[in-house]
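Some structures to go through are shown next.
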Structure 1
Amino acid sequence: MQDKIYSPGVMKYVEESKKLIAEREAQMAQAKKWKFDTIAVHGLYSVEEALTRNQGAIIEPLYLASAQAYRDSDELEAALAYLVPTWCYTRIANPTTYYLEWVLALLESYKTGSDASCLVTASGMSAIAQAVDPFLVKQKDGPERINFVTSNRLYGGTYQHFNIRKKQERGIEVRWVHNPEDIDEWKAVIDEDTRFLYMEAPSNPQQSFADLEALADLAHSWGIPFIIDATCATPALTRPIAWGADIVVHSLTKSITAGGLAVGGALISRKPIVTKVKNDHPLFKESFAEYVKFFPYRDNGPASAPANAMFALNDVRTLRSRMDLVSRNCMAVAEYLEGQPKVYQVDYLGCPKDPLHPLAKRYMTLVDSNDGRGREVNRYGHLMSFRVDGPPENARKVFDGFKMIFRATDLGRIKSVATIPAISTHQQQGEEARRAADVPPQLIRLCVGAEDPSDVIADLDQALKRV
């Protein structure tokens, strides 16, 4: 409310809304007592809400309306001043999108000891932009040095966003870390002008990883946030907030929405975040995702379509069991490829031979699993890469020989999908930048789906015989 004095009519709606807020807080408290799978299935949609507000529908309704109607001018004013729960306009919010945001915040903060808030966006790239832009604002008049530090082991679109949209177009200095597992390399490039640290883990496609807790501690020692893209892990395998991360971003298009029917992104922030950027709004630090939703996101307009949010909401219900299955399948495929003479390198964090395996083993476990001794079981996700021996043409021959595996730039599907990043997702990066990021033309990225792994292996085997 700040300093403005509102009319008795407006305050009537504020008082009326307190009951709804209390009900939602009670639902949130109850959901926090549940196991991961129960949260994923139910979220904050209760039997009571179904019966009293949604004609008994056992699945959250899909609200396709573009705007919310209000009873009178007082309720309209209260809503647009953010004094009462509202969705107002689908560019700002939507009831279906809210259901998804609540469940993602609960899953990402599960067993972390922290609360979280979530913002769902139209795509993973829009989630990244919304996550980083508020930290790159000028803090004073006149010239100002601003930089951020990021691993160069990134999805090609993220690299382009940082290198072109931030560095070339806005003049913001991007400081690249080439070996993100080396904490000293991060330390060497941070200074008082650094606004945040950024990491993708596991990275697409190289399977890079880093010491998440050490990076969060390093960022906080400088009073800045640690932002991580955990798309390929999902909260079923890694919840970076538990290790100190301030903001987690996802492309919901990928692992979380495995059906391949929707595009979306998510920004989940710990409450509160660490930052030295000055912003007078209390939500900026206390609930960053909500701050972004009510202000920059509202003005920039990268809203998720409600139907896309519904697709994601339905797929997230089986997230843990699905990530367990595809991780086991991917492990079987990686073990097969390690024994192939025409493959000179397999990149998969689950392989004991991978130099980053011990690091990933610390952070990647299947939530709520049990190895029989009270410890969670390690799982390493569905994404891997392998490098075909010989010239780049050999990789193309193998790739073109797939009969069941789909050739596409997508990943995280329930079906196995492959691409050659050097000519697709990372093509615009240029040869020099790809070489620095370890994306050679011989590398085939493979996302293993839920098929029987023996059938995926058979397809790989016949394709490898082409060279």
Structure 2
Amino acid sequence: MVKVSGVIVPPEERMDVITIGDRGLEREFEPVEKFNRRLGELLDRMAATMYHHRGAGLAASQVGIHKQMVVVDYGEGLIELVNPEILVEKGEETAFEGCLSVPGYLGEVTRPTELRLRAQDREGNTVWLDLTGWSARVLRHEIDHLQGCLFVDRSEGIIRLEPETQLRVVFMGTPEFSTYALQSLIEHNCTVVGAVTAPDRPRGRGQQMQPTPVKSLAEGARIPVLQPGDGDDEDLARHLRWLEPDVIVTCAYGRRLTPEILEIPERGCINAHPSLLPRYRGAAPIQRQLLAGEKETGVTVFFMREEMDAGPIIVQRATTIGSEEDAGALHDRLAALSGELLIAALKKIAAGDVGAREQDPARASYAGKISRSELKIDWNEPAGAVVNRVRAFSPRPGAWTAHRGQKLKVLQAGATSEFAESAQPGQVLRVGRSAIEVACGSGVCLLHAVQPAGSRVMDIADFVNGHDIGAGEVLGEDDTTPHE
């Protein structure tokens, strides 16, 4: 069963929201006199409707109920207020606000900064609230609804939101790379109605259960989170239908979407991939590109199909790979670029002018998962290839070699074309304060930063100060694979 954090509401539990132009929004509504089960059911459905539409509040008038009732959640949990009455208003602050009944617009409205009000709960008990700042704004906005007043009636200026922000988006991703894309959607005010990510996993020395980076970010933004396990595809599809996404956006999600899920959003499923597709389809494009010594990479956003990374391209942008750039630095740059291009793709989708182009399968190549054996440095390779291996696996998990029976990770290295006459591959030629020079199959590799087993990352000066290493000894000559 899919683990759900937050509120995801089945269609039968919510109501339709009335929008501007409906005369029902203009009337004043009557006080509630009967506190019974029917009232509780209405409040439940109002709350469900508010959460489904990602609102901070909802008045009864917005769902066609002609009674004095509001529900709000400004970050401290659900509050239900029946027959609310403002007792005190103080201060003034002007800020932009929106409304579920006026979709696609924001207005600059002056509201009180302090609010005291009296109301009743669903049982008829009297409650008092003292509110400040954002919470006061939310409640004042909803009480305006009960008096037949919309925020546009009070606004000192109206702006229209970008069309892509009105698309209901479900985001799917798991690792840190994905958070750049999700953060971009949040900052662009996109309507992210749900986030799908991997289950919590034990991490660290204490093996405590930890959320994925995407879950942590989504929960901080009050976005409902779904965490499917193996075999949960049918349950996940049901929850996604409840969310009613226009678009599903994936970025480093780590799982293929079933045909059933691919068909759910009306505007399609899109993915941001860190390569210039059709080249380097697959799970490890960043590492594979660095291993191959590529000089250029990029990000591609495309419509998803059942075949992996093979759908029509919506937008693509190239970028040069720095000569000393490692996987960590390239990861961050491409992750940020993924966020930018996803917004560009959503703009095209919202405008109905995508112009997607098919990939050329003849140019396709694949970037399979990295195996542990590929982390070990082979000193018989040319120095440039050794440096590419170091860059591809730095800072994590780290390319390594054996030094006196222990694993020595190499995290920063350079190469020269110097000819190491009579030296065998892996032999230390010179030990300096800035580099250790090691013979390769051709050329010489310069080690600049390393990490001994059980220790921290250190530059060569620090490593030499605390470890015995001298010219003539050979790195990597132990056949036994050292353990962490």
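When mean count of other Cβ atoms within 10 Å over residues 185-192 is compared over structures 1, 2, which one is greatest?
By mean count of other Cβ atoms within 10 Å over residues 185-192, the leading structure of 1, 2 is 2.
Which of 1, 2 yields 16 for relative contact order in percent (Cα under 8 Å, 6 or more apart), as computed?
1
Upon calculation of helix-only ellipticity at 222 nm (-39500 (n - 2.57) for each DSSP H run of 4 or more, over all residues; to 500) from the atomic coordinates, which of the structures 1, 2 produces -7500?
2
Can you spot which of 1, 2 the value 41, 25, 16 was calculated from, given it is Cα extents along the principal axes in Å, for residues 281-352 alone?
Structure 2 accounts for this read-out.
Just checking, which of 1, 2 has the largest value of mean projected area of the Cα convex hull in nm²?
When mean projected area of the Cα convex hull in nm² is computed for each of 1, 2, structure 2 gives the biggest number.
Any read-out appearing in this document is the output of simple, stated calculations on the displayed coordinates, not a laboratory observation. All figures in this text were calculated on a predicted structure; none of them were measured in a lab. Cβ atoms are built from the backbone, for glycine too; each structure is taken alone.
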